[in-house]
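*Asks:* Below, each structure is written out as structure tokens.
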Structure P
């Protein structure tokens, strides 16, 4: 059935067709080998493999060894996907699998500059102000797409706070400090959780400036306020930073942090 579906699409479109698959539906990863063979036989130009089963979801690390085994079997390009948040992790996963390319999912939502790092072979650890500038660029794209009017803002506010739900997870992870952790704990959220735990325990979070704490805040109310500030900055990075600093100092941040911590401890914090 899959082969017929892929062949029908591949034959009916004027551009190359790529197909993304998981390793399987249950606990077994064996289906991925047959699935990759089927989509190749059906005319797919490449296959993207998310290195987890549907059952595993985000409870297990992506299996790049299996991606590599499938790559060795196939005659079309194989693209790997799963648990990439840094340049050095990208290099490690590509080395393990010998995949033709990598697809980045949550890592790109958390830090959109991961593509800059990969292309230039650098690790960029942007300051709070530099990250606000990146987020302002995204706001500008929304304004161009939806128009910079009230209706456009309404549509923008349906999307931008959601993005802050990922942006707030960013933490600098320099290779010298976290490279070994990336090998021992390949599951993306495990590594971020370890770093976040240090903040909760007061190992580094207490010393963070208010602006940095705001950007890391998990509160949906905070995300909405920051989204509105970007819109009101009218494309000015300096104005956006000023508005964010005002939010960080108006007394709401401490409440948001407390509420987010309560939600996290009760298990309502999202992944």
Structure Q
């Protein structure tokens, strides 16, 4: 039986971050409760073991104490290291479910598999909840959507053009039977945690620490380079494409100081990729 419940609750916990709803105490949010329920369901469905449950509990406890924690270099470094371990699935306690086994969805493309990564999503959940700078209300969202459109078009154009030039993909419009679930998973379990980590944790903190002319732009490029490096597992061409895309995501965040702008641009590029081009990549690129 597919473990729908724990992942549905995990998705709900991520969405609930944008809802300013407190329960019991000011710092205990609806998103925290849903995460705890997701972890409990994950334990039942064997997505988590007791170690994974303890990790989730630790995340919640730190979030409850966040007003007493300084956002200093030590905290940022620890968060960076733990997040990397989450992203690389190196921390014990998580048995991420393979929702779609490896299958070829593009002619001459490499097989694609979709795994639901509880640990990676947890990293994004922690970062965004800790800094709590999410947009709430109609006005900021209208500004975010406008900025995402203005930065998204050149970002998508640049990344796709480079990918085509490097022979990484080719134009291949198609229908994807699992597109709705892919969209939910890609938005909440890929774009949200990656933008939280690369843009808010790295670029956001660096831009605040580099107090000199051009410091914010330097932070943008450092975060983009690290973003590209994080995709090196897909080859040098993929890393270069990701770096260019990361510059676009970083610029979107830089212009608005809203993580949602980067998330929307990131998601839009991924959606264009799967719908209109070889996905995930041409086999000849490897």
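*Asks:* When distance in nm of label points 7 Å out along Cα→Cβ at positions 108 and 164 is calculated, the result is 2.4; to which of the structures P, Q does this value belong?
*Replies:* Of the options listed, only P reproduces it.
*Asks:* If you work out distance in nm of label points 7 Å out along Cα→Cβ at positions 92 and 180 for P, Q, which one comes out largest? Spell out each step's value before the answer.
*Replies:* Working: P: 1.2; Q: 4.0.
Top value of distance in nm of label points 7 Å out along Cα→Cβ at positions 92 and 180, among P, Q, belongs to structure Q.
*Asks:* May I pose another question? Of structures P, Q, which gives 20 when relative contact order in percent (Cα under 8 Å, 6 or more apart) is computed from the coordinates? Write down the numbers at each step before the final one.
*Replies:* Numbers: P: 13; Q: 20.
Derived from Q, not from the others.
*Asks:* Right, another one. For which of P, Q does distance in nm of label points 7 Å out along Cα→Cβ at positions 212 and 244, calculated from the coordinates, equal 3.0? Let's see the in-between values first.
*Replies:* On the way: P: 1.3; Q: 3.0.
Answer by label: Q.
*Asks:* Matching task: 32 is the computed value of percent of Cα pairs over 33 Å apart. Pick the structure from P, Q.
*Replies:* Values: P: 32; Q: 21.
Corresponding structure: P.
Here, each number is a calculation from the coordinates, and none is a lab measurement. Not measured: the values here are computed from a predicted model. Cβ atoms are built from the backbone, for glycine too; each structure is taken alone.
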